[in-house]
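Just below sit the structures, each encoded as structure tokens.
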Structure P
Amino acid sequence: MRALIETIVTPLVDYPEDITVTETEKDDKTTYHLTVHQSDVGKVIGKNGRIAKSIRTIVYSAKPTTNKRIYLDIM
């Protein structure tokens with residue numbers, strides 16, 4: 001899942017070396033925290049959050065067949 005998130009975000013940003021994806025697992029959910037360079041945050045979120053919503057849609061649809069819910073936080 002990390003590779004998928006990095007693959008989607010890398011062409012959008014000016015500083016691809018600053019992309020970090022961390023994973024936090026709890027009982028019934030898995031949260032991915034995406035961190036990018038400060039000047040790239042707007043590019044990842046997009047106007048009215050459209051790009052962020054698209055990224056989340058792709059990540060949610062690619063989830064494994066487990067019963068855990070997946071969340072993506074963009075920081």
Structure Q
Amino acid sequence: MDITIGFVDVPRELTISGVEDAEGVRERVRAAVEAGSGVLELRDGAGRTHLARVEKIAYVGIGPAAARKVGFIA
């Protein structure tokens with residue numbers, strides 16, 4: 001499961017890979033955005049913790065992990 005977070009006034013996105021519980025993440029993001037302030041805390045598959053200020057979040061995309069392509073075959 002991949003999560004992509006876009007921020008206000010920042011051209012780059014934060015992509016977190018390896019998150020397993022999509023429904024739980026969706027509910028945590030929804031609750032944090034509805035609260036309007038505070039910090040959203042997410043943990044990736046490698047055990048790293050990512051913190052984001054809720055008032056700076058522009059959008060959140062949650063979806064299956066993209067398959068990684070390897071090689072030069074067309």
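Determine which structure produced the value 81 for volume of the Cα convex hull per residue in Å³, calculated from the coordinates; the candidates are P, Q.
P
Using the calculated result -9000 for helix-only ellipticity at 222 nm (-39500 (n - 2.57) for each DSSP H run of 4 or more, over all residues; to 500), pick out the matching structure from P, Q.
Computing helix-only ellipticity at 222 nm (-39500 (n - 2.57) for each DSSP H run of 4 or more, over all residues; to 500) on every structure in P, Q gives -9000 only for P.
When you work out distance in nm of label points 7 Å out along Cα→Cβ at positions 3 and 19 for each of the structures P, Q, which one comes out largest?
P
Any idea which of P, Q comes out highest on relative contact order in percent (Cα under 8 Å, 6 or more apart)?
Ranking P, Q on relative contact order in percent (Cα under 8 Å, 6 or more apart), first place is Q.
All of the numbers you see were taken from the coordinates with simple rules; none came from a lab. Note that the coordinates shown come from a computational prediction; the quantities given were computed from them, not determined experimentally. Cβ atoms are built from the backbone, for glycine too; each structure is taken alone.
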